[in-house]
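I've put the structures underneath this note.
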Structure I
Amino acid sequence: MPYQYVESLKHFVSKKAMNIDGLGEKQIEKFMELKFISKKLDIYKLDRYKNEIIDLEGFGQKSYDNLILSIEKSKRTTLSRFIFSLGLRYVGENNSELLANYFQSKESFKV
């Protein structure tokens with residue numbers, strides 16, 4: 001599991017980025033190991049693995065429900081948080097805010 005990619009996912013789910021509670025380093029590593037996650041988009045498809053996640057040690061129905069709720073909530077984030085979550089080189093919180101003000105909407109921000 002490439003260290004750099006784990007760090008990229010940790011940044012993506014962090015409080016200042018997409019703010020996904022319940023998906024920390026240990027969970028990311030475990031989900032990658034189990035092939036539930038291989039790219040950022042896979043985070044939004046974790047509900048496919050409901051039974052497997054609930055059966056994991058340290059998880060359960062409540063933890064799973066909270067994780068899915070947090071993932072759903074992250075879909076309604078601001079443009080500046082989304083830009084920041086991408087982990088683009090030289091684009092921190094301030095530059096993310098400037099870019100969001102420039103582009104105004106997700107539709108005009110084409111990656």
Structure II
Amino acid sequence: MTWKVLKTEEEYNKASIRMMEIFHAEPNTPEGDELDLLLVLVKDFDDKHYQLPELDALEVIKYKMKEKGLKAKDLESIIGSKGHVSAILSGKREITLKMAQKLKNYFSIPAEVFLHGA
């Protein structure tokens with residue numbers, strides 16, 4: 001099949017099904033090339049038609065802290081002093097780029113989560 005820009009749900013569904021059928025195609029083969037194209041077309045359709053919910057950085061941090069059984073003092077080595085941690089967790093202070101990088105590494109979450117709205 002010759003693929004083109006996906007404009008309808010029906011085209012999107014067909015492309016998604018085909019993409020899953022050939023998902024393990026070898027690179028630099030006709031199916032591999034088709035898969036590369038389908039990935040771009042499906043992502044483009046998703047970006048235009050489906051909006052992902054925005055994550056609240058503070059909620060993500062609090063969730064991960066709860067998940068790992070951490071307390072505010074456990075973040076002092078990442079964020080800074082007890083006062084800095086408290087200000088971040090209360091929303092009174094913004095997460096800096098440096099903090100976002102450390103949080104990314106610590107929690108294994110993309111830094112963009114922590115920088116949204118910054």
Output -15000 (helix-only ellipticity at 222 nm (-39500 (n - 2.57) for each DSSP H run of 4 or more, over all residues; to 500), calculated) maps, among I, II, to structure I
From the coordinates of one of I, II, FRET efficiency 1/(1 + (r/R0)^6) of positions 7 and 103 (r between Cβ atoms, R0 = 25 Å, to 0.05) came out at 0.45; that one is structure I
For the read-out relative contact order in percent (Cα under 8 Å, 6 or more apart), a value of 28 was computed from one structure; give its label from I, II. I
Computing mean projected area of the Cα convex hull in nm² for each of I, II, the value 10.0 comes from structure II
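Comparing I, II, where is distance in nm of label points 7 Å out along Cα→Cβ at positions 15 and 47 highest?
I
Since every read-out is calculated from the coordinates, none of them should be taken as a lab result. Everything numeric here is computed off the predicted structure, so don't read it as measured data. Cβ atoms are built from the backbone, for glycine too; each structure is taken alone.
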